[in-house]
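Peer 1: Multiple structures are listed underneath, in structure tokens.
Just so it is clear, none of the values below were taken in a lab; they were calculated from the coordinates. None of these values were measured; they are calculated from a predicted model. Cβ atoms are built from the backbone, for glycine too; each structure is taken alone.
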Structure 1
Amino acid sequence: MNTPTPTDTHATRVMVVDDSAVIRGMITRIIESDPYIKVVTTAANGELAVQGYAEYKPDVVIMDIEMPVMDGITALGHIIGKFPDAKIIMCSTLTLENAEISLKAMSIGAVDYIPKPTSTTEINKSSDFHNSIIQLIRSFGKPLPAGAEAKAIASKQPSAAQNLQQKSKFVLPPAGATFALRPAPPAGWKPRLLAIGSSTGGPQALFDFLKPLKGIKIPVVITQHMPPTFTGLLAQHITTNTGVPCVEAAEGMPLMAGRAHLAKGGLHMLAKKNEAGQIILTLNDGPAENFCKPAVDPMLRSLIPFYARDILTVILTGMGTDGALGCEDVVNAGGIVVAQDQSTSVVWGMPGAVSMAGLCSTVLPLKELGAYVAQKVL
């Protein structure tokens, strides 16, 4: 018997599901460029994926949507029905139809969606796709062994594990980490603005969190890490599923009390005053922050001059540390930060980072968090 190598012992086990053998091969090569990820099986359709999951019990599944015999959504339902903790990432070309289907997939139990480049040439050349898919798998897979760092991928770009730590003084929380809380807001404190940041697992979390806030009387701003095609649809789904009116942000849109404003995919959403002194939203195509655009940090920074101590910031489930720097600025300005707890987060990266930094006044399970915020804003 061969002695297990670090790769064998600590590897995150993946199943790749796509009806194209070429694409299955490409995705396999991309993700196995990280020595701590191993593809244990592949499948050409959803029916084979259901069988493969039951046999191999992979840590993560990368699943296409449109496939013969059984499509990805049907397969997702079968797998989640038998294995509720399965970590399934939908991966398909970015069309309006697929965006709608992917939002449905996340409501069924998919943990996230990653847009697949439209051609095999783009798949091979897209460093964003390479890094994003490895990041996602790492976030749901086995932790790296102590002191280990994933090697740079073949293109010599930084590994996903390193990317998550770069350009931030905040670190991702270890399992079971403990943290200190800041003092609760004074009795009777009422915010004038609710700011929300979310990423992986965020769409479903936003639905659950916002439902208790129907009838909210202050403006709400939301940055959810998502591609451009998704955010307009997500705004519609938030309105339908929660009763909180939500719109995709547009250039010059005024911040309106009682309405949620969702950052447009691919652009930072910032606040500023117009010539009439009205607070409006502006869309910024500047550099990504924390490898994200839109990002939570620039949104929060832009709001502080206008709301300062009257901001209530909520950080929901998400990969990475986006929002931590902005939350530190909010706290320094006298505002309040609260976060989703580890047990109910799909990924406790973003909420874990602000919790570990001691920036939160409370950290609660998702449904309790919505009720807590409702007491402050209704």
Structure 2
Amino acid sequence: MREHTFTTVGEVKRKKGEIPEIGIAVIGFGFMGKAHLNAYKKIPYIYWPPVVKINLKKLCGIPEEQVKENQIRYGFKEYTTDWKELIKDEGIQVFDNCGPTNLHKEPCIEAAKAGKNIFCEKPLGRNAGEAKEMLDAVEKVGVKHMCGFNYRFVPAIRLAKDLIEKGELGQIYHFRARYLQEWIADPNFPFVWRLSKKVSGSGALGDLGAHSIDLARFLIGEPKSVMGITKTFVKERPKAEGSREKMPVDVDDAVAVAIEFENGAIGTLEASRFCPGKKSQNIFEINGSKGSLSWDMLRLNELQFYSTKDEAKGIGGSRTISVTESFHPFYKEWWPHGHIIGWEHTTIHEIKHFLEAVVKGEEISPYGATFEDGYKCAVICDAILESAETGKRIEIGY
């Protein structure tokens, strides 16, 4: 068996030929915490033989009774309500931050100083300044770092990238994307942390639009400029369900953006949490000189593809590619062809990619999103907010 090395300051003792063990610490057990923990539980038996032995060492969160319950639920050896205990633990090599955005910067920077490899959910920071501090911290120490843009690990999206890189679409003209949800359309929906700028940094832009921005960079290239408009439809909400006390909402409920890319392509991005009937519609379309493609998360395993070469052959029309063959990205580890996978598999692919990079010393990029990608996304988000505030077109500069 291959000998493994760790890019971390902490020493990991192992005998030659043994599968190395990684101590994992996770902050948070909500939506994304659950997705990450699902991945840690499944990776060891889906990817066989395993490249790493996962040791779920310590779970962090609040309140104590809930974190204790989730320690048992997910099989962690210990729990804590103080993230600083994770930093001090020399048996932890991977620090996984699924906490609210205001808890990204300080814990991740301290984890980097302690030599721990870091996975942090998006958005990386509440603004580009925070994200840059985090990027500087991991680069200074040289640990592995990843930002949670999980849609890069959808088989259909990876196939789309392959088609674009092979020139099947020719010169890219357009990229348009929208990520729409409905969950706060009711004005009586109570106040949550995602509606506070102090905690989240932004609203629909950082929560949903950041995914579209990252996919734009991943598939098309760097943006040159943006023009944006934001809107907060409900400016205050009940402090809790049934409460008469109100809390101010100071983030965007919706955002619309016009974008120009360095390669000459133009596009639009739209994100909103005020679209009744849209449970979670994440869609993009790309048009080029030789063809077009589109993807819809609600049909996650399908890629719509049109080629002018087919038109010339007299075939015509768009084709629906069922991205479920064993030769398609990620599929050989799963089920026989035609048996679809779901949203949760994106995080399994993503975290497996991260752990493999840690134990083999491989690069996270270009397929995985690093803290640099998280920082660049934050720069673009800040530019969109500046444009919305000033009414001006904003040039992108990193």
Structure 3
Amino acid sequence: MFRDTLTVYKKEIKSILKDRTVLFMCILLPFLFMFGEGKLMSAMAGDQTEEKTYNAYVVNAPEAMKDGLKALGFTGAPDDIDQCITDIKNKKTDMLIVFPQDFSIAASEGSSVSDIEVYYNSSSTDSLMLRERLSVFLDSFRPVVFTINANTSKTYDLGDETYQAKNIVASMVPGFLLLTIVYGIMALASNIIAGDKETGFLNTVLITPVSRTSVALGKALAVMTAAAISSVSSFVGLSFLMKDFQKMMGDAAVSYAFVDYVYVFITIMCVTFALVGLILIISTLAKTARSAQTLTVLPVMLLFFGSFLTSNASLEGALASFGFKNFLIPLWNATYLTKNILLTGFTTTEMLVTCGINLVFGILCLTLISYLFNQEKIVNE
């Protein structure tokens, strides 16, 4: 049986290597997606750090504030205040500040405080951003009633200073990895059996002396090899994405040891093995390649939904309340463990149980595929 399985495996691998579309999806696409995502993040961060020029005006600016307002991007008074307000409404101008003639920072006893009129447009990104910067600037001029954490020699934040940066990485990486790997092999996995069945080629294969179990295992192992290649490609792209992400974070950047990436790679490989097995079951049961591709979306969506749950900070406490049970659920446990590896840490037991359950789940899927192949009804009549 081993020789027959190897023969089918070689045949499928040769077929994959001859198909440029499959090669692109399995080898280049995962890398390009991760690499491109990193460059996109860098470009977005670059736009945010660039000095922004605003179209903003100020009337009756106090001498003490003129230099600061000019640094924020405010020029002198507009020619027509009413027209300026209209332009703000139409997003042609970002902001208008009108100080009262008798403006004072501290109100004298018995008098009302000075009121500053700030006209802005909350539906304009630039206007809203300038308003936030202006609020910080004006706060520096308000009378000091008391201070908070003024002693710089003390550490008041008792948590992990890198937690927020790690949380971003831990929420982002699992979903990206699964997205690139799964979409790279999804079409191949859904078509490799259902496609042969639809064209009638599978009928020919099943009447040959080669055992049906060998055919099933050979096809499955070919897809899993393609998935492994996609995983490697995705992780190469991840190395570039992480470099760009570290640059974007600046002083808040975090670094991981090489062994952390190894743990993530092993976890993702195991869940990919389980997911491919599930997709191959769908491909075996489906009558046509189109129906196989349609149904394949269901387990993929389920896996991505799990990735979304682990990245949702508001659900962190609820998920933690399940404790070790999180590691007993196939597919889901991998996304949960991956976030723990990158964020809070994990135990060897959690790692072994997660990988073991997904491997067992994948083997059970292969067993079911073999069983379905040995049933006469998978042959088109």
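Peer 1: On distance in nm of label points 7 Å out along Cα→Cβ at positions 63 and 255, which of the structures labelled 1, 2, 3 is highest?
Peer 2: 3
Peer 1: I would also like to ask the following. Thinking only about percent of Cα pairs over 30 Å apart, which of 1, 2, 3 has the largest value? It would help to have the intermediate numbers written out before the result.
Peer 2: Numbers: 1: 37; 2: 43; 3: 57.
Checked 1, 2, 3; max of percent of Cα pairs over 30 Å apart sits with 3.
Peer 1: With Cα extents along the principal axes in Å, for residues 127-246 alone coming out at 51, 39, 23, pick the structure among 1, 2, 3 it was computed from.
Peer 2: Attributed to the structure labelled 1.
Peer 1: Compare relative contact order in percent (Cα under 8 Å, 6 or more apart) across structures 1, 2, 3 and report the one with the greatest value. List each step's numbers first, then the result.
Peer 2: On the way: 1: 14; 2: 20; 3: 23.
Once relative contact order in percent (Cα under 8 Å, 6 or more apart) is tallied for 1, 2, 3, the winner is 3.
Peer 1: If FRET efficiency 1/(1 + (r/R0)^6) of positions 215 and 319 (r between Cβ atoms, R0 = 30 Å, to 0.05) computes to 0.40, which of 1, 2, 3 did it come from?
Peer 2: Comparing all candidates, it corresponds to 1.
Peer 1: For distance in nm of label points 7 Å out along Cα→Cβ at positions 55 and 351, find whichever of 1, 2, 3 sits highest and give me its label.
Peer 2: 3
Peer 1: Consider the structures 1, 2, 3: one of them gives 0.25 for FRET efficiency 1/(1 + (r/R0)^6) of positions 23 and 271 (r between Cβ atoms, R0 = 35 Å, to 0.05) as calculated from the coordinates. Say which. Before the final figure, lay out the partial values.
Peer 2: Details: 1: 0.25; 2: 0.45; 3: 0.90.
So the calculation was done on 1.
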